[in-house]
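Please go over the structures that come below.
The numbers here are math on the coordinates, done by the rules we state, and not lab data. The shown structure was predicted, so the numbers you read here are calculated from the model rather than taken from an experiment. Cβ atoms are built from the backbone, for glycine too; each structure is taken alone.
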Structure P
Amino acid sequence: MTLLREWLLDPYATEFMRRAALSSVFVGILAPTVGVWVVLRRVAYLGDAMSHGTLAGVAGAYIAGVSVTIGALVAGLVMGAIVTSYDDRRRLGHDTVIGVTETLMFALGVLLISQTDSIGVDITHFLFGQIVTVDRTDLIVSGVLTGVSLAVVVVTFADLRAMTFDPEHALQVGVPVRALRYVVMALISVTVVVCLDTVGLLLSVAMLVTPAAAARLVTERVAPMTFVAIAIGVVSCLGGLTRSYHLATPPGPTIALVSVGWFVLATVMSRRHRGDRVRATAAPVTP
């Protein structure tokens, strides 16, 4: 028991690791909360595209000498606005518009990176995360963005649920469906930004989709699904960070792999539960 306690607590003896742990908690709470709506609306590809498209904002901000957080947020919001503006044009599929927009934003990011020699090494920190370098300012920004985003989800929860499961009826009863689509895009963008230092742009989709997908296999109700997803997200982030310390592996990919492990476990559990129900239904009735 003592060895287990030491294994869990030793990594957090230093201040920079405690900051990293707090940063990972923000990600573990926000990403699965938003991810539930990504999974339920079946737009996981959008999360992946958003993470790639945000590279343009990161590179542009880096070159301009301003906060990369602001650059990433602006790029995400621009991409979200472009995708949402094509929602009513049925000649193009939603995934087609996402793919074209992702190509545009990602290509711009690569072009901006190619314009300077110094950006190549540092940009990898944002692509794959650099959680151990998180400072007090980063924590404050992440905390504020997380708090505001969670408040938005709570306030719009009923309307988001109506829009997700029955958009036609939602329109008829006065739910602002189009405005909510922009809200979802903004939430995804903010989530990618919060993931920036922890798991990076390219792995942010892991925390956005995987915990929510695992929770979807466990429960069908939205509120419990959200809490289960958050639990998986926080445990994955802290567990991955702890493992990365002891195994000397990169924190971002380790966190992502731990979250996938929970998804595999949820898949096995759901199949076993479904098999038990089938056997119980097929069993003969005895007096």
Structure Q
Amino acid sequence: MAHVSAVGVDALRRSLGPNAVDTSEETIVRYGRNLLPGGDRRPAGVVYPASTAEVQKIVRVANEHRLPIYSFSTGENRGNGLRSSVRPGHIIVDVGARMNRILEIDETLCFAAIEPGVTYQQMYDELGQRGHILMMDTTSGPPEGGIVGNTLDKGAGYTPYFDHFGMSCGLEVVLGDGRILRTADGAFPGAHTWHIAKYGYGPFLDGLFLQSNFGIVTRLGVWLMPRPAVIRAFFFMFPDDEDLGEIIDLIRPLKLNNVVPSLIKVTSDLYALGT
């Protein structure tokens, strides 16, 4: 179990304010729950940054006092055991609890810029208030799930924009030394193409922050899809598991020729009923 000094926790309180650091038993139990066979992993405390600058402060204090930190955006990630850290005793950085704003929606260029706490429900509601001209891709998870977390976890959906990382553009990341990295054209101050031009200049670094601990993402650009006139879902059922080979042969040309531009899922009846 990692050891967290009281001095380090006090330093976080001084840096962020007392209300941004929670070491109460109720919070420790709630954030420590884990549904995987290894059981619960109690953290040493939870911090709630309200800005990228505060995430920088957390990282710098953690470096100074050698505090192990574990961050997540929002939602529960039940498929991977909930929100607990990889080991007990860490300081959990709940980035999305207070950083949950939709920063921008461009209806002409079809993108949104969001903070880590923005949920699928929140984005759907905002697009609805704008007349549902644009739509987002979603997942088979609950509407309270987070867009940033799903994207960084290589999530996928059901529309032609099903590749969530592929349809993202431009990250803001707090690195392990507290510096800020902005990918794509975000490196240029005031660039209007930050969330449009995916590759920018130089090496493409965004993939370093998928399922990794190389930094804490505090902003993400997401491409939105113009809503088509008609949306239809199709289901085909085969009676036996042994039909899998035939199924693959049938759907392969549909996908390779882009006849079906969205994701094709081959699932068991239990999975289909669940979604």
Structure R
Amino acid sequence: MNERPNRYCDHGFTLLELLVSIILLLIIAGAAFRALSYYQKNYLSTQFRVDMHGGTRAALELMTQEIGQAGLLSFTPRTISAPVTANTSPQSITLSSVTDIFVGEKLQVDTGGLQEVVSVTAISGSTVTGIFNKNHASGTGVTAVGIFPQGIMSSSTSTQLKLFGDLFGDGTMMYAQYNCDTTVGTLSRSVTPASASSMNPSQVLIANIIPNPGGTACFQYTTTSISGFTFVTSVAMTISVRTDQRDPQTNAFVTMTKSFLNIAPRNVLAGVDDAQNAIISRLQPTPPNLPLS
């Protein structure tokens, strides 16, 4: 005898079972979202620190490179356009170009036994004025050698670094000025051709800088004086910065202090060697019309 299946044996979830399933799902989902939130905050925290370190290091490395170039004299050789007769009085001569020549610059004229160093006393049009103690033929070469003892300017301060020279190594004289302003919270840089009449606007390199621990100055200098010349032989930089946003894990700003110590302006150090060996003709005066602020 065949038995008929009980149509009431199959049934769905009870309300209690459904509630338990939902509760378990919520617990699992909550744990997953908490883990996701933790890792997201950890990622953002790490990214804030990476950005802060990277931006600060890039700015300090740029400053280090320009400090190393400070004081470098770059000069394109010129020629005399007409014969010069020796005279103990100043006389004006025409050069193939007077671009970037400045009053006071020491020019090296001619070669061999006719070579002499002439200080420029005036510039007008395509002529320079100076005392020429030797005869020179038309087409004689003119150049300039040496360095600027004030490549790192002694007028620099604890919050303002001033330097000039062929900073980019491309034959162009440039003046650069860095300003460390903890009131505004920026480290900015202005770079301008040395022959310009005014300084270019500054650009922010690092934002959110803060006073250094213990009141340490942004810029510190080591100087030496030899034969009437003052040389800045070493620069130290200390910059403290905080993150732009609060750390999502601690809800506090993250701060960092980075220092580059004993940065040597190699061209200025070469000038120190010249001064110690009494090679004064290689020590160039500071151009009188730098676009200072």
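Taking FRET efficiency 1/(1 + (r/R0)^6) of positions 58 and 242 (r between Cβ atoms, R0 = 25 Å, to 0.05) from the coordinates of each of P, Q, R, which one would give 0.90?
Attributed to the structure labelled R.
Quick one: relative contact order in percent (Cα under 8 Å, 6 or more apart) came out at 20 when computed from one of P, Q, R, so which one is it?
Checking each candidate, the match is R.
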